[in-house]
Structure P
Amino acid sequence: MVKEKTAKNLNLTEGSPLKLILLFAIPVFLGRLFQMMYSLIDTKIVGSILGEQALAAVGSVSILYNLLTGIFSGFTLGFSIVIAQNFGSGNKKLLKKNEASSILLGMITAVVIVFAVLLFLNPILHLMNSPEEVFGDVTAYMGIIYAGLIITGAYNALAAFLRALGDSKSPLYFLIISAVINVILDVVFIVVFGMGVEGCGYATVIAQGISAVCCLIYIVKRFPILHLERKDFEICWDSFGRLLKLGIPMGLQFSITAIGTIIVQSAVNIYGPVHMAGFSAAGKIQNIFATVFTAFGATIATYVGQNRGAGKMDRVKQGVRYTQMMVLGWSVFVMFLMFFFGKYLTYLFVDPSEQDVVNVSVTYFRTVFWAYPFLGSIFLYRNTLQGMGYGLVPMLGGVFELVARTGIVVLIAGHTSFAGVCMADPTAWIAALIPLIPYYFHVMKKYKNKSQVQAVED
C-alpha cells in the first residue's frame, strides 16, 4: 500500500495541474537558489582565506566549467524527459531500457569530455588568457574539478530520474546535504590541512560524490520502478537514438546560451572595470530572480513529458496556460522591483560607496526590466516543446538568441553607450521566442486535429 501511495503522489497526470506544478516547482526553485547561495559562500571562503590570487584562479575557470556542466545538464534533462514520457504511459519495460541507455550514454559522454579537457589543459589555459601568476593554482584546481565532472554527471543523471517521476523534493534535500558538506570540507582542507585551491577542488568533488551516493541509495530503497537488471544494459540503438535526439539539442542549447553570455561579457569589458563590476552585480541579482523562471521551465518539462506519455494533451494545454499566468505574474513583480529598487538590491554585492558601479547596475536594470515577460516565456515554451519530445526547434530558438546577441554586440559595443550593449539581452529574449511560440501552437493544433479525426473514426 505504501508503494501505491508514493506512486500516486508522484503522478503528474492526475489532479489539479496548478497545484501539481506549484508543488513540483517550489523545491526546484529552492534547490537552485540554495545552490547559488552556497556557491557564493564557497567563493567567499576561498577569497577570505587564500586571497585574491586563489580567488582569481577559481574564478578564471568558472566560465568553461559552467559551459561543460551546462552540456551535462542539457543531456540529463533531455534523457529525463524520455523517462517522464515512459512513466506517464505506464511502459515500465521501456522506462528501464531508456534509463539504462541514459546511464551508458552519460558515462561515455563524461569520460570523453573529461579526458579531452585534461589532455588539452595547458592550451585551454593559454586560450583563456590565464595570468602567469595564477597558472599553477589554475592547473591544480582544473585538474581536480574537471576530473570530478564524472561524479557531477552521475548526480545530475540520478536527480533527473527522480524528477522525471515527479519527485523534486529529494534532490533538494541531497543538494542541501552536499552544500553543507562542501563548505565544511572547504574549511577543513584549506584551513586545517593547508591544501590551498586544491582543497577547494577536492571539497567540491567529494561533496558532489556524497550527493550522488545519497540519490542512488534513495532510488534503491524507494523506487523499485528504477531498479535495473543486467539485461536492461544490452545495447539498444533505437533507445540511444531516441535519447540523443532530445539530449543533444538540449545540451547544445545550454552551450549556446553560455557562449552568448561570453560574447556579451566581452563587449562589456570594453567599457572598463567599473562597468564590468556593475554588470556582474546586476547579473547576479537578475539570476536570483530568474531562478523562478528556470524552476517553472524544469517543472513544465516533466509535467508535459508525463502527460504527453499518457496521451492527455488537454492537461498539457492547461498546464501551459496556468504556468504562463504565473510567469507573467512573477515578471510584473520583478519589473517593479528592478525598476524602483534595483539600486538597493545592488548593495548585496557592491559597497554603497561605490556609486559608479551601482549606477552601472541601475542602467542595466532600467534598460532590460520591461523584457522580463519575454525571458520567462522562453523557459515556458522551450521546455514545453522539449517535454513533448521536440528538441530541434528549442535549439533553433537558442540560435536565434545567439545571433541577436552577437548582432547587438557587433553593431553597438564600443560605438555607443553602455545601455546599448545592455539591449543585447532583451533583443535576444525576443528573438528566441520567434520560432518557439508559433511552433508550440502548431504542435497543439496538430494534436487537436489528430484527436478530432480519432474521435470521428471511433
Structure Q
Amino acid sequence: MPKVYIKTYGCQMNERDSEQVARMFIQGGYTITDQEEEADAILINTCSVRDQAEQKALGKMGIMGKFRKNRPHVVYAMMGCMAQSRRDELFSSLPHLDLVIGTQKYHKVFRYVDDILKSRLERRMDNLALSLQGSHVCDVDEEEDSQNAIRDHVDPGVRSSAFVSIMQGCDMKCSYCIVPYTRGAERSRPIGDVVDEVKMLVDNGVKEVTLLGQIVNRYGRQFGLEEGKSAFVRLLERIHDIEGLKRIRYTSPHPIGFRDDLVRAYTYLPKLCSHIHFPMQSGSDRILKLMRRPYRNEAYMELCEKMRAARPDLAITTDIIVGFPGETEEDYLETRRAVERIRYDNAFIFRYSPRRGTPAAEMDGQLPERVKEARNQDLLAVVNAIAVERNNALVGTEQEVLVEGPDKTNRERLTGRTSQNKPVILDGLSAMIGEIVPVKIEESTGFPLYGSVVRE
C-alpha cells in the first residue's frame, strides 16, 4: 500500500484543503504517513501571504529531494497559493519537483500523483534510469465551479472540531495581499451542500465547526437577501439547527459588508461561539486608504462595540500589519491607541512583507526592517499586557471547555478551548476528549488557562 506525506503551511483554509487531499488518497488506497522518508508521494501545500512561508516551503521541498537518491520513484508535488503564483518557475529551483497544482485543482491532485507514481513504478521495472526523470506537470488554470468540488473530508475519528470551507476566492484586492491573485474571484458553495457536509461531520463525532472563507461574511452575495437576512446569516441558522452540533465558529470577516443581521445573530444563536477574529490591519485611516481597506477606523471600532453589546462575553482577536509603506510614527501610534481602546484578547501582528505583483510592493516609502521590528515588538508588548489582564479576569469562573486531546507538553494532561477560543489545560480522563465539560479556571500564566473539571 503506497504512502503519502502531506505538509501544510498557511491558514486554516490550507489545512482544510490538505484534509480534502488526504481523504482522496485514503479513498484511493494510500495511507497517510508522518514519516517523510518512507513516503511514496510528498506533497507540500503552500502559502504566499508572507515571504517567510514561501521560503519555508521551498526549503522543505529542497531538503526532501534527497530521498530520490535511494527512492527514485517518489513523486514530489507542490500545491496551493505559492504553486498558483509561481507556477512552472518552481521547476527551475526544484529540479526534482514533478507536479505543481493550483488552488482550484485540489480535487485533481490524487489523479495526477497516482498516474505519475504508477507510470514511474512500471518504467522502473524495465529501466531504472527512466524512473528518475521528472514529470513537470503544471495545472494552475481556473476551473468553473471549483468551489463545488470541496466535498470530501478526512474521517474525523475522535476529533472534536473540523474546518468547513464555504467559499473560495476574494474580490477585495487589498493593496498588500496576493490572495485574490492566487485564489481567484469569490465563489460560494450552495447552502445545502455546506449543511450536508456539517451533518456528515457531526454524524462522525464532530462537536464544533469553523466556517472558512477569505471574507467569510461575504458568503453567498449572489443568493441575495431573504427577510432582511444575508445568505451567511441564513447559513448560520441552518447549521445551528443541526442536532448534535455544539459550537459554530467562522473566520475571517471583513468590516465592509458587516451587516446588523450578523450582529443580531449573536443574540439568538447560542451555538455561535463568543469569539470573533476581526482583522483591523491598521488604526490609521490614511494607512487603511493606502491598503485599499474601504472603511474608517471609527466605523470598525463601533462594530466591535456593537458585537460586545450583543454578546457581552465576546472575545475579539485581530490581524495588524505594522511598517506598511509610508507608515509614519503617528500612523503607528494611532494603531496603538486603537488596540488600547478595543482591548483585544489577542492579536497577530505582522511586519509588512512585500508580495510580488501587489500594488503595495511598488509604493514609495518602504520602511527599513529595524523600524518594522521595533513597532512589532512595541505593539506586541501592549497586546500581551491586555491579553494577560483579560485572561486573569477569568480566574475563579466556570467555563465550558471542548476537550481536544492530550496537552502537547504534558501528555498526562488534556487541553481544550472555551467558547472564547481560549486554551485551557486540565486534568482529566481520555474519555473526555471530544466532549464539552465544565471547568473551574484556577490559574492563568498569560495565555494558557489552567483549571479542574467541575464534578457534580
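Out of P, Q, which one gives 0.25 for FRET efficiency 1/(1 + (r/R0)^6) of positions 229 and 365 (r between Cβ atoms, R0 = 35 Å, to 0.05) as computed from the coordinates? Answer for the origin of the read-out: Q. Computing distance in nm of label points 7 Å out along Cα→Cβ at positions 45 and 77 for each of P, Q, which one ends up highest? When distance in nm of label points 7 Å out along Cα→Cβ at positions 45 and 77 is computed for each of P, Q, structure P gives the biggest number.
With Rg and Dmax of the Cα atoms in Å, for residues 141-284 alone coming out at 19.5, 59, pick the structure among P, Q it was computed from.
P
Thinking of P, Q, which structure, once helix-only ellipticity at 222 nm (-39500 (n - 2.57) for each DSSP H run of 4 or more, over all residues; to 500) is computed, gives back -29000? It would help to have the intermediate numbers written out before the result.
Numbers: P: -29000; Q: -10500.
Checking each candidate, the match is P.
Once relative contact order in percent (Cα under 8 Å, 6 or more apart) is evaluated on every structure in P, Q, the highest one turns out to be P. Looking at FRET efficiency 1/(1 + (r/R0)^6) of positions 197 and 349 (r between Cβ atoms, R0 = 25 Å, to 0.05) over structures P, Q, structure P comes out largest. Out of P, Q, which one gives 0.25 for FRET efficiency 1/(1 + (r/R0)^6) of positions 309 and 437 (r between Cβ atoms, R0 = 25 Å, to 0.05) as computed from the coordinates? Value 0.25 for FRET efficiency 1/(1 + (r/R0)^6) of positions 309 and 437 (r between Cβ atoms, R0 = 25 Å, to 0.05) corresponds to Q out of P, Q.
No value in this document is a laboratory result; all are computed from the given coordinates. Here the structure is a predicted model, which means the values were calculated and not measured. Cβ atoms are built from the backbone, for glycine too; each structure is taken alone.
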